[in-house]
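Participant: What follows is a group of structures, each given as structure tokens.
What follows is calculated from the coordinates using simple rules that are stated; it is not laboratory data. Keep in mind that this is a model prediction, so the values were computed, not measured.
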Structure I
Amino acid sequence: MLINQSFEIDSCDDVELNIKRTSKLEYRISYDDEKEIKAIVFIIGGYGANAN
């Protein structure tokens, strides 16, 4: 069965830009609980055209 979960964790402040962050960071995981996990893939947004 395909399992989708979403979690929120505290962010950290940006020391270089002197920005205090109050928003949470969200991460999501999806996996099939009936199969063996063979790999973990991380997708990090905010690079390239989305950097602005």
Structure II
Amino acid sequence: MQIRRDDLTGPEITALLHEHLEHMHEISPPGTMHALPPEALRHPDITFWSGW
């Protein structure tokens, strides 16, 4: 397995984050979902790592 910094632009990561957000919207009570969309995760103060 390779662990590396990710810029969140690859199709695999984009699909994973989209699926996660959809699922969180489905199961979280209104106003309690705290998952960030990819745009917010691209903030310079956030480092995103992915495993391949």
Structure III
Amino acid sequence: DQQRDELQNFIAERGLDVKTVCEHFGIDALIQIEAAKLTAVKQEIETLAKTGMTA
């Protein structure tokens, strides 16, 4: 899934862990994120990275 791959790379580039991000959003897998919410989710991930959230 292209969206999932894109998000995985986006998360990794910011030094975050996919599992931690999923827990933050209350989901089991990135695939559960709706395409329409992708931009908002990326902004939230960016914020997590800036605040120093780590696994």
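Participant: Looking at structures I, II, III, which one was Cα Rg over 2.2 N^0.38 Å calculated from, given that it came out as 0.99?
Facilitator: Working through the options, I get structure III.
Participant: Of the structures I, II, III, report the one carrying the highest value of relative contact order in percent (Cα under 8 Å, 6 or more apart).
Facilitator: II
Participant: Oh, and also: Matching task: 0 is the computed value of helix-only ellipticity at 222 nm (-39500 (n - 2.57) for each DSSP H run of 4 or more, over all residues; to 500). Pick the structure from I, II, III.
Facilitator: I
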